[in-house]
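Structures incoming, each one as structure tokens.
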Structure P
Amino acid sequence: MPDSASAKRRDLAPLRHLPRSVALNYLRQALDPCPGGSARSRGAALLAALGSYARARLGPRHALAGYGPQTPGQGLYALAGEEAGVRVALAGDWASGTDEAQAVARAMAAADPHFTIHLGDVYYVGDESEVRSSMLGERTSCYEPTRWPRGSVGSFALNGNHEMYARGRAYFDVLLPALGLSAGGAQRASFFCLENADWRMLALDTAYHSVGWPLLEELPFAPCAASNGLGAAQLRWLEASVRPGADRRGLVILAHHSPYGRGGRRLSRPARQLRKLIGRPVLWFFGHEHRLAVYDRFEGGAGLTVWGRNVGHGGMPVERPAGPAGGHPPLMFTDARSYPNDEGLELGYNGYAVLSFTGRQLAIEYRDLEGEVVYRERWETADGDLRPLSGSAAP
């Protein structure tokens with residue numbers, strides 16, 4: 001359980017069952033009460049939400065930062081740690097400002113990772129105040145802040161749809177300059193690649209196009225609805241700098257969104273776009289859905305086989321049952337335990353994943369907020385192929 005010293009962080013209850021509506025997330029933000037204080041009336045909250053929505057949503061999105069011709073490395077970073085290997089800690093949907101998020105951060109730091117990567121979503125709307133409070137550990141509100149744990153070599157953050165609720169301005173202008181390599185420059189863009197002689201971790205921005213036009217985006221049939229695709233600039237970078245189709249290293253994809261389309265019966269649009277460039281097996285880690293879920297293989301066609309790994313249980317309330325409904329590929333594992341909490345809510349455990357790369361082998365441990373391993377698996381790569389060696393729940 002999180003310690004009592006963090007008692008003034010955000011409760012889990014206000015964050016439960018968040019709607020997909022952008023406008024309603026601004027209303028949830030306005031209704032969230034300060035610890036020990038009185039909540040706003042619905043009328044006052046509505047006026048505050050309308051004001052925040054108008055200031056943050058009206059106007060163009062932040063430009064999608066990329067890599068110019070003179071950018072060193074073109075977004076390709078060395079996946080390096082120590083002679084024995086390299087450890088990468090992942091968590092999605094962590095930036096909630098809860099005690100549970102702080103406990104996950106503490107456990108991640110104790111794992112001594114070389115890299116930490118947030119898979120996106122700063123709640124409620126990813127504005128500057130929330131980015132500074134929930135990611136950078138700066139006090140900007142009545143809540144105790146939380147700080148994203150840093151890897152000894154570097155720390156990165158993917159873009160999430162909630163960051164785009166505020167047009168991505170705080171994500172690109174405040175968060176990315178504070179991250180990157182410990183002994184190098186700041187994170188330049190929302191997509192990048194970590195690589196060594198045997199493996200590549202390809203981090204993609206599936207969120208930049210995840211919101212549509214203000215107000216019209218609230219309509220399910222809106223002609224200006226979000227496309228959720230990778231976008232031309234990102235595809236050009238993949239083709240010119242990454243060239244995944246010509247590479248034979250083991251491939252791990254990181255994204256905020258799932259590789260599965262509606263109902264899980266086909267590939268999502270980003271995965272279909274990648275199918276044309278890759279055409280080989282991949283491990284796909286994602287967030288967006290607030291649960292831990294380890295899926296069996298999914299044949300996407302054109303040679304693309306996907307093993308999905310949902311680690312969106314970093315800091316948001318984990319609803320039970322934690323397993324998704326039907327329509328997805330077979331579910332191999334989910335943490336079905338009930339998490340004891342002082343709010344009396346029926347929830348699952350928050351947690352994170354640690355990926356350990358050693359030569360051609362990859363060991364993955366899925367850990368809860370106390371650092372306990374709940375599931376582990378091992379993989380091996382050879383000539384572009386991926387082969388699962390083992391997978392089992394912790395005793």
Structure Q
Amino acid sequence: MKRKVIVGMGLAIALAGQAWAQVVPASTPNDYGRAETWLCLPGRADACRQPMDATVVKADGMVTIEPFKAAVDPGVDCFYVYPTVSNDQTGNSDMTANDEEKFVIAAQFARFGSVCRTFAPLYRQVTLTALRGFMTGRPIPASRDLGYADVRDAWNWYLAHENKGRGVILIGHSQGSGVLQRLIKEEIDGKPAGKRLVSAMLIGTNVPVVDGKFGGIPLCAADSQTGCLISYVSFRDTVPPPATSRFGVVAEPGAVAACTNPAALGGGKGELSSYLWATPRGGSDGGAARTWLPGKTINTAWVSAPGLLSARCVQAKGFSYLSVTVNADPADPRTDDISGDVVAMGRVDANWGLHLIDVNLAQGDLIRIAAAQARAWKK
């Protein structure tokens with residue numbers, strides 16, 4: 001995977017709130033009744049039907065294969081909006097699914113097919129090209145409103161044609177989470193569609209909360225709680241957000257950035273259930289090789305390492321974030337570190353934290369919570 005694809009996942013949030021070019025020609029709305037406007041729809045072979053088996057590497061060196069099992073008749077749906085990944089050379093992406101869109105589905109969303117029907121619309125997001133242009137002083141026309149309008153139209157098509165009274169979990173990361181924040185404000189919170197909301201998992205974004213609520217939606221405090229929000233940005237405990245980081249802070253007076261720990265929604269520290277790439281991708285940790293277990297070849301794309309990572313929510317120095325600890329133990333045969341940092345010019349950029357793997361760090365926990373919420377919502 002090219003570095004520019006992965007590093008760009010968080011740029012939309014890093015630039016949130018800044019004024020930049022938003023003038024684009026009027027565009028025709030997409031017809032989300034057409035199958036090609038979706039990356040994932042139930043009942044077809046698409047981006048959500050990728051090999052998702054994982055190798056479980058335990059602290060004692062035992063290795064097993066965890067086969068992925070898609071849900072046969074799930075009781076709820078999952079609606080996913082992906083982060084900034086498009087390499088299209090225009091300010092907003094087109095509606096063609098390239099490798100980068102398919103990659104991020106595998107990384108962040110396909111595994112949720114074990115608990116829900118999967119819906120993931122293509123949308124004309126702000127591209128990496130536009131964001132790089134803005135950052136280098138050579139802006140090109142781009143519109144955040146265009147991408148939002150696409151997701152809103154996809155959501156309304158889903159409600160009209162597919163929902164049929166089912167509960168739905170909203171899932172997003174970075175730019176996708178920002179789009180879903182707006183969707184919740186304008187189309188869901190306090191509206192009829194709010195009755196369908198099982199939960200919202202808005203990862204890798206700064207969600208402003210006041211008294212533990214985003215608008216009328218409370219933060220989740222238990223696995224079986226429904227109609228609630230899970231959100232966090234992640235940093236290593238050894239490298240907390242520097243003063244220049246745009247993650248973990250909000251501009252709204254009296255608000256703080258939401259932090260809910262998927263490993264311990266009730267508070268405190270918990271062991272993360274992670275699904276990480278077996279081999280690192282470009283842009284994370286400089287692409288350095290990571291040996292999960294000496295002498296052992298990993299034959300799956302994904303690795304789960306129980307007990308290796310833990311996390312807790314921290315509020316310090318004006319930041320609110322998920323602090324991730326790598327429980328390194330030189331006495332056990334497993335790796336003592338993970339990949340996931342943004343590396344530029346050979347150096348880790350601490351401003352980003354572990355943004356590249358926000359979702360993967362707690363993916364097992366998020367899926368466990370989704371399953372518990374689905375059961376509670378059906379009752």
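Observations, loosely collected:
- Among P, Q, structure where FRET efficiency 1/(1 + (r/R0)^6) of positions 84 and 132 (r between Cβ atoms, R0 = 25 Å, to 0.05) as derived comes to 1.00: Q
- Structure from which 0.15 was derived, FRET efficiency 1/(1 + (r/R0)^6) of positions 60 and 164 (r between Cβ atoms, R0 = 35 Å, to 0.05), options P, Q: Q
- Origin of the value 1.12, where Cα Rg over 2.2 N^0.38 Å, for residues 156-355 alone was derived from one of P, Q: Q
- Origin of the derived value 2.1 (distance in nm of label points 7 Å out along Cα→Cβ at positions 100 and 260; candidates P, Q): P
- Ranking P, Q by relative contact order in percent (Cα under 8 Å, 6 or more apart), the structure that comes out highest: Q
Every read-out reported here was derived from the displayed coordinates using simple, explicitly stated rules and does not represent laboratory data. Quick caveat: nothing in here was measured; it's all calculated off a predicted structure. Cβ atoms are built from the backbone, for glycine too; each structure is taken alone.
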